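Each value in this text was obtained by applying a stated rule to the coordinates, not by laboratory testing. On a predicted model such as this, the values are computed, not experimentally measured, just so you know. Cβ atoms are built from the backbone, for glycine too; each structure is taken alone.
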Structure P
């Protein structure tokens, strides 16, 4: 009888551990991996295209190829914003290693702002201040998503 109870407890314990593991996988580990993938994409895109968003152009006085390139970059940054907002909607209550929804929404909004800020209004010359503001927006996104940036690095002090 004792052996039967021991076997039953072992089986029930194994099933419970399996179920808890599957729940953790679904509600925490998979979303964490997705967040890391989005974070990677944001880091790569903002780093690679920093020369674009820190050099705003006047669409009225730029070449067609420049307008196309800037438009393509704008769409890529906009897509990242949308990807992040869609991701937020899938989050569950366990968010260890993932920023708060408030921070994620703020980062998504800042990405959309950055996407909309690559061109100056027609016939208005872009300023150094405009370029600096875009760089500041990108740095805020880095901070909100918990990314490493030059400001965080101790080597650059």
Structure Q
């Protein structure tokens, strides 16, 4: 399984297009999509990006809560109803919908941050603040990480 790794900052051009990092595009295309799925990450103020395979896993997890539960309805509304499938152009660029840009505060640059099975898109300044906070939390909680032997 390929993972989204590293951090990139790319500029949004005058036509509203941004180049998706080539390593991210490769992973998305391996999963059968010449584009990406994006939705707002409400707890973070960023945009979550992923493949169709990841969305299927999310769907399966949501459906496991039962077809008529409040949890299913709230998860479906907050993730699927606000998701966008965005296709790459010939140069690997996308136009991120305005509602996602406004939600995340992204203006002229986008930070793409690899998160393993997903990636996030941030306003660069907001990401730097978030990273500083989470780096300290990670250091403080490093001993709580558990490893599975496979």
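The figures follow:
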{"quantity": "FRET efficiency 1/(1 + (r/R0)^6) of positions 23 and 135 (r between Cβ atoms, R0 = 35 Å, to 0.05) from the coordinates reads 0.25; which among P, Q", "calculated": "P"}
{"quantity": "Computed -22000 for helix-only ellipticity at 222 nm (-39500 (n - 2.57) for each DSSP H run of 4 or more, over all residues; to 500) - originating structure among P, Q", "calculated": "P"}
{"quantity": "Structure from which 10.0 was derived, mean count of other Cβ atoms within 10 Å over residues 7-14, options P, Q", "calculated": "P"}
{"quantity": "If Rg and Dmax of the Cα atoms in Å is computed and equals 16.2, 49, the structure in P, Q", "calculated": "Q"}
{"quantity": "Among P, Q, structure where mean projected area of the Cα convex hull in nm², for residues 15-94 alone as derived comes to 6.0", "calculated": "Q"}
{"quantity": "Comparison of P, Q - label where mean count of other Cβ atoms within 10 Å over residues 31-38 is highest", "calculated": "Q"}
